[in-house]
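Read-outs throughout are calculated quantities, based only on the coordinates presented, and are distinct from any laboratory measurement. Model, not experiment: these values are computed from the prediction. Cβ atoms are built from the backbone, for glycine too; each structure is taken alone.
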Structure P
Amino acid sequence: MPKAVVIGAGIGGIATAIRLAVKGYDVTVFEANESAGGKLSEIRMNGFRFDAGPSLFTMPHYVDELFQLAGKNPRAYFNYSKLDVICRYFYEDGTEISAFADARQLAGEIAAKTTDDAASVLKFLENSARIYDITHNVFLERSLHRLSTYLRWSTVYSALRLPAIDALRTMNKANSRFFNDSKTIRFFNRYATYNGSNPYQAPATLNIIPHFEQHFGAYFPDGGMQSIVRSLLKLASETGVKFSYRSQVTRILTGKNRVTGIEVNGKQVNADIIISNMDVWFTYRQLLNERNFPKRVLRQQRSSSALIFYWGIGKRFEQLDLHNIFFSDDYEDEFRHIWQHQTISDDPTIYINISSKRQPGDAPEGSENWFVMINVPANSGQNWNILIAEARQHILKKLSRMLDEDISKLIVCEDTLDPRKIEQQTSSYQGSLYGTASNNRFAAFFRHANFSSKYKGLYFTGGSVHPGGGIPLALLSAGIVDGLIGNIRR
């Protein structure tokens, strides 16, 4: 039986391991940490439970697909419920917008709360659907680095419609043509942050992202985001995947331009194929120790990172929902600080996730578990201790003002995650959440391929390679690797 080694038990690594086990490979996943999940981990303290990483769940069918491939019923392992209101948005002038999952309800809500009309919103969402229709078969579900992709009729069809994906304008310029009100423009510009990019630089092609929420929906997994990992680990075990924790892979072994195995905990493990779920930057610089690494790819601008405060709050706020956004008044200045000055604005946009709204057991009675996040630059040597202290005060001041409550007096327990810890805990270079940024029109083509052009048998999965970061794209990368490896000959 051919042996496959997966380096890293992030969501992309687990999904790839399941796919290969279903094909008949003998699969072992080596994970440096004590548990699986990568960024999809959790924190427990003082009776509060927090999802430590990604908190928005979209495209659940990509998770279901893994169970179906193994001949299992997904609902026997993993369940989730659709959100009627995806997110609540708060503006400094007191405006509150509920992002309804239903497109017409959303259009009506924006029309009622801004100077833009419902027809403009629906036209925008039609454009988002059009971009998805043109690009998903080529840019999301197949390798961009294989000739066979470009010989397919679907690729030719998409190529003929490329002008419609709006790659020549920035996201902000496109959105400023669709809408007049800065509230609506900020509402849709924010989707650039879903892959760690800047809406004032990134191509308007990223306006595909709202379609993921409005068409496919947003969901809450029973048990929280960590339940995605738990259910997939159970499936992996049933398909024969083995996991080795506290196992830091230190080297990928090669010979005659192909991989032969890995070095882990001072021992050599032979393998026919190797899939790295580790950030591709660290894969080359640490595991392959390559002098002739792909410089054009690895020297690209990294995505933004995050500063997260996990606050146990000793009160319930009825005006808040599962997902909440408190907008900066000067959104462009916020991104100028992140991307040009490599620092944090005094008035950052704040995201608060409160899973106890859907799962009361995540917080003691009468309390809430606040996951409070702002976008920050990747780690390039800033004095994070000072930046974190300043940002904390700015966040507390803003939330206290907008919620008319002294939030600092309600915090009963606290933990923090910053770019340095993200890099240390998840091997994400510079703490960037999504690998490279999408701040230019060719970013999709510059992402590293899902396979090595030098070493036969070496593949890459996860957020640092094609098609990108985030749970859905990491799962898609596993599917692409699956297709590249092919079936075992029996």
Structure Q
Amino acid sequence: MTIIDNDLLSIQEARILAENAYEAQKQLATFSQENLDVIVESMANELEKHTQALAILSHEETDFGDWQHKLIKNEFVCGFARRNLRGLRCVGIIGEDREKQTKDVGVPVGVIAALCPATSPVSTTIYNALIAIKSGNAIVFSPHPRAQKTISKTLDIMIEVAHKHGLPEGALTYMKTVAAIGTIELMKHKLVSLVLNTGVPGMLEAASTSGKPFIYGGAGNGPAFVERTADIQQAAKDIIASKTFDHGVVSAAGQSVVVDGCVAAEVKSALQSNGAYFMSEQEAEKLGSLLFYSDGKPNHDLIGIPAVKIAQKVGFIVPDNTTVLIAERKYVSEFDPYSREKLCPVLGFYIEPDWMHACEKCIELLLSDRCGHTLVIHSKDENVINQFALKKPVGRVLVNTPAAFGSMGATTNLFPSMMLGSGSAGKGFTSDNVSPMNLIYIRKVGYGVRNMESIGAEIFPKRAQTAQVEQPAVSGNFSTSSLQAVHRILKEAIGEL
């Protein structure tokens, strides 16, 4: 009997893929931006033919969300996001200041290891592949085990068409033997330069200890604050629309509603008129006990399903038109499931006496998961809006818009992205809406604009006035006494800094 060790196979495959990607990226690094753009366009064009089939496959395999909503995300990436990539220069000369005589050169980071979530496996995989190739990088995916079939199919489509348009073999690929130990090997491999972890919290610690720079877009626990000057009816519609999109699996969708006390009754009524069901204390306790397992991991049976179905699973009855389930809370606690990110149409509801207390409550909620993803404020008071923007440990602050759509750049002018970096409280090195510009480093080019004779006078004018600098006998030569004088000026100035 032959015994197959999948862990060892996965480790070996990770090593081979990383090595092949490294060699392929050497070739890719010679491609012009125009060559790279042709490949990116070909990939997106081909995927547009398959967006619906992949959305259906995604839902069938994972049982998360709504396939029609996943179709919207797929079309968003292949259409709107792709159009925003056009004209963006990532490699070669990407900037020039003729007056200052400087240039910026975009350089790919190299080989990227990418992890995509089961909640949005198609749109995230497409987006990460497009921005990696756009910026001249090779990318190796480790598919999520729950969405392995879907992610593999998506990548197969892209790989086939990309190779036809000149992409070096090995520059876009994925692991076929998926195991945690193999994914860790991939992230730690010496030839991998960067890790993209999009919504896979189970691999967050491994990514952060891989020794590589990494970008994390994951749990955010973002609250939506409704301030007294807000358009209450519109705020309620936005909150519900955000939390019901794809049945709540979008990480940027609001996880809690924080309300200014003087408008609490109006907000509650507006939410109810949009299908929100405020649970009794007993119902909230019953659901709360099932949202997470004893080890703290989310209950997958409740992820990405409609509110009515959640209530049925838990054992209480709600109206057929229920859109979200809401639990009224007073305090934020690590032991309270409603203080955490809930990837389903379930919200916590907090009432605070004024915006200052609401500000503190929002900070508590953001820090409870320590990922600082997204905050929404519904308000017409620019002073309050500015205070929230200045004080929140968060990657993005959205104003008067549904969180799920505003965060990805659909209802805002943020860069259209399916990977949203966490904020100052979170993990990873950027809080951006991740774009190809996060996958390069910029080489600076500076032309000489000052000669040695003038350097002391221009940089340290006060000292130059008192220094007796000998003029060189021959133009272009710098005498010993001149050099000594400049050295003295620089040394004295630096010593006082």
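Identify which of structures P, Q gives the largest calculated value of percent of Cα pairs over 35 Å apart.
Details: P: 31; Q: 42.
Top value of percent of Cα pairs over 35 Å apart goes to structure Q.
Out of P, Q, choose the structure whose coordinates give helix-only ellipticity at 222 nm (-39500 (n - 2.57) for each DSSP H run of 4 or more, over all residues; to 500) equal to -9500 when calculated. Write down the numbers at each step before the final one.
Numbers: P: -9500; Q: -13000.
Answer by label: P.
As an exercise: mean count of other Cβ atoms within 10 Å over residues 46-53, calculated from one structure in P, Q, equals 16.8. Which structure is it? Walk me through the intermediate numbers first.
Values: P: 21.0; Q: 16.8.
Label of the originating structure: Q.
Quick check on the output: 23 is relative contact order in percent (Cα under 8 Å, 6 or more apart), derived from one of P, Q. Which one produced it?
On the way: P: 23; Q: 17.
The structure behind it is P.
P, Q: which one has semi-axes √(5λ) of the Cα gyration tensor in Å, for residues 198-365 alone, as calculated, at 38, 27, 16?
On the way: P: 38, 27, 16; Q: 26, 20, 15.
Traced to structure P.
Can you spot which of P, Q the value 20.0 was calculated from, given it is mean count of other Cβ atoms within 10 Å over residues 374-381? Let's see the in-between values first.
Working: P: 20.0; Q: 24.6.
This figure was derived from P.
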